[in-house]
1. With distance in nm of label points 7 Å out along Cα→Cβ at positions 90 and 242 coming out at 3.5, pick the structure among I, II it was computed from.
2. Which of I, II yields 0.95 for FRET efficiency 1/(1 + (r/R0)^6) of positions 114 and 194 (r between Cβ atoms, R0 = 30 Å, to 0.05), as computed?
3. Using distance in nm of label points 7 Å out along Cα→Cβ at positions 170 and 274, single out the structure from I, II with the greatest value.
4. Ranked on FRET efficiency 1/(1 + (r/R0)^6) of positions 122 and 234 (r between Cβ atoms, R0 = 35 Å, to 0.05), which label among I, II comes first with the largest value?
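What follows draws every value from the coordinates through simple rules; no lab data is involved. Quick caveat, the model's predicted, so the values are computed rather than measured. Cβ atoms are built from the backbone, for glycine too; each structure is taken alone.
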Structure I
Amino acid sequence: MKKIYQCTTWKFEIAGDNVSILISDEIKKCIYKELQSCHQSIVVITAFCKQNALEFMQKNCNETIKDKTLIVRFQLKDIINGATDLQIYEYCKSHEWKMYAYFDLHAKMYIFDDKNGVIGSANLTNKGILLEEGGNLEMAEKCEVDETDIQRVNCLIKGSVEMDDRIYSIMKAEALDKMKNRTSSELGWSKRITDLFRPVENMLFVNDFPEYDTAKESLGQKIEFLEMSKGESLTEIQQAFSLCRAYRWLLELLQKHSGEMYFGEITVELHSALVNDPKPYRKDVKVLLARLLEWTQELECKEVIVDRPRHSQRVRLSQKVN
């Protein structure tokens with residue numbers, strides 16, 4: 001029996017029947033037990049991360065473990081709102097954890113020795129794994145992972161950016177500055193930083209695309225594909241859209257095709273890139289692409305120009321324009 005887990009960014013198919021459901025404090029107890037029996041590697045995939053929770057992982061793992069990996073979303077808004085601690089990079093560095101950032105990350109997964117996994121809703125935070133009273137009601141499943149699952153996790157790591165002193169110093173300076181001068185329109189990293197975080201997008205899901213026909217329709221609404229609880233302004237939406245997987249995929253596709261493609265050509269590429277099972281019909285793929293291009297135009301994304309010189313829409317990179 002296969003257990004299929006799909007989040008905004010990644011889909012995992014966990015093979016095997018040895019699956020147990022965990023609730024709240026059972027998650028922490030299970031993680032603790034796995035830490036005690038783990039000897040080679042730990043991989044933590046979490047949208048949010050607090051240093052106290054990371055310390056729990058470090059203090060309870062065996063000294064024999066040399067391969068420790070943390071993948072976290074590390075969005076500026078998460079840091080400003082207190083969901084993630086800025087200084088976790090410094091802790092990772094001093095305790096020999098490799099830290100990666102992936103701005104679209106929503107998954108929560110803990111993998112021990114490439115064999116056992118805990119996957120569910122629990123972030124590596126005090127409330128997520130119940131390190132304090134009044135924690136969240138979380139659910140997870142303990143399961144076995146196989147070689148295919150590990151390959152998918154490795155694909156996620158390759159698509160992330162490994163943090164180093166240079167990147168961290170830039171992000172730290174910007175985060176501290178924006179904490180002092182906070183406004184609702186300044187909850188995204190600057191272009192200087194986002195340009196460093198352009199992971200290769202080789203897999204897409206239908207829910208990576210806009211659920212509304214236009215960006216204006218999403219104002220004041222929950223925007224699932226952008227992980228926004230409420231779109232307060234087009235400026236805020238534009239900042240999130242410029243980092244979303246579908247838009248980054250479009251930029252990469254155009255770069256591979258000399259900076260210019262037509263609607264039909266992009267539709268064929270998109271149909272191949274979508275990994276939903278079953279795959280959507282071609283007519284539905286056209287709707288996804290039409291929405292993506294509509295949002296690109298409406299939000300005035302500077303990297304892309306959409307026009308119609310004849311009958312079909314043409315999409316091109318702005319730097320190709322003379």
Structure II
Amino acid sequence: MKKILIFGMGYVGQHLAAALDGQYQVIGTSREALSQNQINWNAAEATESSNQAVAQQILQADAILCSIPPDENGDVVYAQFGELIKKSNVKWLGYLSTTGVYGDHQGGKVDETTPLNAQNTRAKKRISAETQWQKLANNTNQVNSPTTTERSVHIFRLPGIYGVGRSAFEALTADRAKRIDMRLKHGPQKGEKHFFCRSHVDDIVQVIVASLKKQLSGINIYNIVDDLPAPQADIVKYAAKLMGAEVPNLLSEPQADMSDMAKSFYAECKNMQNNKIKTELGVSLKHPDYKQGLSAIWQQIKA
């Protein structure tokens with residue numbers, strides 16, 4: 001059985017492990033101790049955190065996925081293990097990035113060919129990390145084999161992620177869900193409602209699985225978003241109605257009392273396009289819009 005090493009066994013990693021169960025031996029790393037009752041962790045094995053143990057797993061892996069955010073110096077996995085990965089027989093490398101690398105487009109359309117224009121430090125670090133991972137493609141200097149192995153790199157740019165345990169339902173239950181009447185302040189759509197793109201974790205996972213199956217060569221970049229960008233206020237309203245809960249009042253921007261982090265998210269607005277995951281990887285979204293995604297989550301919560 002093939003082996004995949006996942007750096008950062010978080011929300012996406014745990015769901016991916018479950019999807020690959022029986023197809024790959026999944027080895028995961030995490031800074032935190034994970035209990036057996038956490039989502040899908042039992043579909044993977046934990047490796048020791050020592051560099052020696054991780055290095056051994058790299059040399060045995062067929063595929064590697066990194067979901068660890070970069071620090072001030074760039075990607076931490078590349079810094080520690082980049083040279084070893086170059087010498088390994090790994091054929092498929094994946095990196096979970098962010099749609100934030102495109103910056104603000106004032107509601108305009110954005111696809112994988114759009115120039116990167118990061119607006120904040122977090123997104124600029126992601127661009128640096130993407131660049132580092134792309135350097136690992138097409139290496140021929142291997143430790144264990146004299147033959148040449150084609151090594152591909154796949155960058156997955158993710159928007160806001162939602163799913164069971166990570167949705168508007170939890171925010172409503174905890175009484176921290178806000179509906180903010182945000183408007184675009186610049187560009188041709190000035191005055192229109194601000195919107196976000198998002199993706200259900202199930203669709204993120206199925207895109208990664210499709211990429212693993214296709215094993216396309218070279219460097220491949222994908223936006224993983226659903227088909228319907230929408231204002232966050234609409235998402236909260238729809239979730240509240242599904243729950244039979246009171247819909248929070250719509251707040252003006254000053255009333256919302258947003259954190260600096262929230263303000264940075266609302267400072268950008270782009271209509272992400274997802275044609276490439278459909279045409280190149282043959283993906284058909286399980287949850288093409290937030291209504292279908294939230295309805296599926298609510299059914300799981302009630303079950």
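1. Numbers: I: 2.9; II: 3.5.
Value 3.5 for distance in nm of label points 7 Å out along Cα→Cβ at positions 90 and 242 corresponds to II out of I, II.
2. Values: I: 0.40; II: 0.95.
Working through the options, I get structure II.
3. Values: I: 3.5; II: 2.0.
For this comparison of distance in nm of label points 7 Å out along Cα→Cβ at positions 170 and 274, the top structure is I.
4. Values: I: 0.55; II: 0.85.
Across I, II, FRET efficiency 1/(1 + (r/R0)^6) of positions 122 and 234 (r between Cβ atoms, R0 = 35 Å, to 0.05) peaks for II.
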